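So, here's a batch of structures to check.
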Structure P
Amino acid sequence: MIGFREYVNKTQARSSPQRDFIEDARLDKDMPNANSWRELHSYLSRKNASQNAIDAAKIVWASYSNYIR
């Protein structure tokens, strides 16, 4: 099973908000290899991410969750 960080590094997003989140996540050396949406959401909240970034992250997380099933 691949982790969230590896998924982010490999995936290609078509939609702009998701693509923006993925690009930012790739550059963020502190981005956790999250094991749950709660963990990722908590991290983004601590970093004062915008609501748009959180919404995009949730979509990317859902894609990741489907990928690892």
Structure Q
Amino acid sequence: MSKAKKSTAAPKYHSMKEVADILNISERSVQRIIASGVLPSHKFGATVRVADDDLRTLEARSRRVKSM
């Protein structure tokens, strides 16, 4: 049996400002999305961060496909 290798790379976390810039929305809108439970966040002391994987999942779920 082969064992799956564990990833040694630390997960990437974004600040509220970075998330706002990536999504092209205000920081307040990011706060609302987090408060609604749509975007998970992590609190490190007084700092709120969003995992890159969670941000990419939100982007994928929010993608609109134009039907013909």
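A short reminder: the numbers here are calculations on the coordinates, not readings from a lab. Bear in mind that the values here come from a model prediction, so they are computed numbers and not experimental data. Cβ atoms are built from the backbone, for glycine too; each structure is taken alone.
Match the computed value 2.1 of distance in nm of label points 7 Å out along Cα→Cβ at positions 8 and 56 to one of the structures P, Q, and report its label. Derived from the structure labelled Q. For distance in nm of label points 7 Å out along Cα→Cβ at positions 32 and 48, the calculated result is 1.3, so let me know which of P, Q that is. Corresponding structure: Q.
Quick one: helix-only ellipticity at 222 nm (-39500 (n - 2.57) for each DSSP H run of 4 or more, over all residues; to 500) came out at -12000 when computed from one of P, Q, so which one is it? The read-out was computed on structure Q.
Computing Rg and Dmax of the Cα atoms in Å across structures P, Q gives 10.7, 30 for structure P.
Relative contact order in percent (Cα under 8 Å, 6 or more apart) was computed and gave 30; which structure, P, Q, did it come from? The correct label is Q.
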